Structure 1
Amino acid sequence: MTEIVLTSDQSQLFSQATDGVVFCDPAGNVIARVPPVISKEEAAIIAEAKRRLASDQPRRTSAEMRARLGLRESR
C-alpha cells in the first residue's frame, strides 16, 4: 500500500476537519474525497430512515399531506 506522509500543518487541518476533506493535486484536480465522520445520533437517524423506507407501509407525498391538513402548496 502506498503511504503518503502529511506535513504537520496538513495533518492538523485533516484531523480538525468536521465536514469532510477534498485532496487535490497542484493543478487543483480532485484526487480523493474523505466524507465526514457521522455521529452515533446521525447514524441512528439514517438507520431509522432506511428501516422505514424498507417497510411495506403506505406512503403519502408531502402534497397529499398538505391537502389533507388544508395547507397551501409551498414553493
Structure 2
Amino acid sequence: MIEKHVRINVTLPESIARELTLIADELNDKKSGIVAKALDLYFDEIDGQIAEKRLSALKQGDAELIDAEKVWKELGL
C-alpha cells in the first residue's frame, strides 16, 4: 500500500538547508525523501528515550502499570 504524502512547511537553519541540497544533489534524491528518512531514524532514537523516561517514572513511583487484560477489555478487544 502506498502511503499518502502530506505537504508541510518547515524552516531550517541556512547551513542545514545548504547541506540538505548538497546531499539531495549527490544522491539524486528529493529533499523531502531525505528529510522523511532522517525523521524516521530520529523517531526510532526518540522512541528509546521515551521508553527510558517512562521506565524511570515507573521506578520512581510517578507512574503505574495497567494490566493489559484491563486495557483490552476497555477497548473491547
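Values quoted throughout were computed directly from the atomic coordinates according to the rules given, and no laboratory measurement underlies them. Note that the coordinates shown come from a computational prediction; the quantities given were computed from them, not determined experimentally. Cβ atoms are built from the backbone, for glycine too; each structure is taken alone.
Check the numbers for Rg/Rh (Cα atoms, Kirkwood Rh) across 1, 2 and tell me which is largest.
Working: 1: 1.24; 2: 1.19.
By Rg/Rh (Cα atoms, Kirkwood Rh), the leading structure of 1, 2 is 1.
Supply the structure label, taken from 1, 2, corresponding to distance in nm of label points 7 Å out along Cα→Cβ at positions 3 and 51 with the calculated value 1.9. Intermediate values should be presented prior to the final figure.
Working: 1: 4.2; 2: 1.9.
It traces back to 2.
Quick check on the output: -13000 is helix-only ellipticity at 222 nm (-39500 (n - 2.57) for each DSSP H run of 4 or more, over all residues; to 500), derived from one of 1, 2. Which one produced it?
Values: 1: -13000; 2: -22000.
Corresponding structure: 1.
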